[in-house]
1. Where does the value -14000 come from, among I, II, when helix-only ellipticity at 222 nm (-39500 (n - 2.57) for each DSSP H run of 4 or more, over all residues; to 500) is the thing being computed?
2. Once distance in nm of label points 7 Å out along Cα→Cβ at positions 147 and 195 is calculated for all of I, II, which comes out largest?
3. For distance in nm of label points 7 Å out along Cα→Cβ at positions 43 and 139, which of the structures I, II scores highest?
4. Work out distance in nm of label points 7 Å out along Cα→Cβ at positions 83 and 211 for each of structures I, II, then name the structure with the largest result.
5. For relative contact order in percent (Cα under 8 Å, 6 or more apart), which structure out of I, II has the highest calculated value?
6. One of I, II was used to compute FRET efficiency 1/(1 + (r/R0)^6) of positions 35 and 171 (r between Cβ atoms, R0 = 41 Å, to 0.05), and the answer was 0.40. Which one was it?
7. Compute volume of the Cα convex hull per residue in Å³ for each of I, II and report the one that scores greatest.
8. Once distance in nm of label points 7 Å out along Cα→Cβ at positions 59 and 243 is calculated for all of I, II, which comes out largest?
Structure I
């Protein structure tokens, strides 16, 4: 397999006409630089008779932004769900900081599952319409037994970071825009200070100003905490501007 020469583009920079280094989803083209990483190893997933992922390897190191590129139907979102520990592969496995992860998210210890967060494309599909935005942000804290006062303080801190005002926090999803709801989803994703954040077309439904703001929040978080980011997007400008490395995921059988 070949690697296309390019120039690393730091997250949050424009990158000009430069492109990030490009590889395919093969462990041989992604050198292991540290034990600490979120990685898929020979992951295979099928839905019925349709194979979606076929022995896929992918690695996200701390501090880097890996752009995952591929045509529709190549399995990008499925791979993100596998890495987020939401979907168990039919074969292969996920490792987290050098340790093999056995099981899916809800069956794992909090210390494991809170190290990986995912931000989906549709905030409405990812939230409970009965909850206020404040409750949506604090939801993961309550699920892990964080005291109510501490959970409220952390949720307020994240809400301010993503640009949610107190009046918006009191509203339910039907009373806010997609952009405002996605801000709440980002705050929720960051509430446990994850080591890895997976963004699955997370800005595709947003206007340019909201997209830029959320990208800046993620970049600042990454710089402060050394988090690894997986970026799935069909926007070539966003990919070139944000990714430090781009990996191509071809459809199974190609």
Structure II
């Protein structure tokens, strides 16, 4: 798999297929593997590019907190585009990858033919009142006992995780593998960076490219943020995927891919 040294960090990326370029950015504690069900379908018609954010997957992990922010992830993406000679693409992002996609858009909209936003937000999303305490414990466990210990505690004490794993038992091992691919520094510092990210809600009206917004109707914290983005981006469509949670591209890939292909067929490259 190719590695690009970008801003002092080795970033893992993958390129599949030929045609107009579609780029996917994964969420927090995710990796390129989050998009395998899209790559299989899209790569027959499109050039599909996925990458591991710094501190995630097979990319290297800076050891300083100041080397993690949504803005830095957007800069990493822009630099990779320049290295690969990408001048126009459809950019999609899930959760943290969606934050990064929006940040990239307000900075480099001229490079985009379309946007795909998956269970994400322009800056506002609900969290459990006890999240800060839970997060402190997870960071402590990750640093002192490792990512396995952090995962086990999260799986047993995070209400969102508990509910998800009860409904989708197979997602437990998938989530575990993702977390174990995430570095301790990336896990701790990227979480803090997310909480410091400046919301872009007031800038949504600047976005003029066609935008497809996905929301899994069981992912309640992102219901209102999805509506806000749909109302704020003039040329946007909100698609609700019934019975899916925070990861509709993995949980309901057939309807997700069908909808995505129709959207890609409509946009002007």
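A short reminder: the numbers here are calculations on the coordinates, not readings from a lab. Predicted, not measured: the structure shown is a model, and the values here were computed from it. Cβ atoms are built from the backbone, for glycine too; each structure is taken alone.
1. Values: I: -9000; II: -14000.
Among I, II, the structure yielding -14000 for helix-only ellipticity at 222 nm (-39500 (n - 2.57) for each DSSP H run of 4 or more, over all residues; to 500) is II.
2. Numbers: I: 2.7; II: 2.1.
Largest value of distance in nm of label points 7 Å out along Cα→Cβ at positions 147 and 195: I.
3. Details: I: 2.2; II: 3.8.
Between I, II, the highest calculated value is found for II.
4. Values: I: 2.0; II: 2.8.
When distance in nm of label points 7 Å out along Cα→Cβ at positions 83 and 211 is calculated for I, II, structure II comes out on top.
5. Largest value of relative contact order in percent (Cα under 8 Å, 6 or more apart): I.
6. Among I, II, the structure yielding 0.40 for FRET efficiency 1/(1 + (r/R0)^6) of positions 35 and 171 (r between Cβ atoms, R0 = 41 Å, to 0.05) is I.
7. I
8. On the way: I: 1.8; II: 3.4.
Largest value of distance in nm of label points 7 Å out along Cα→Cβ at positions 59 and 243: II.
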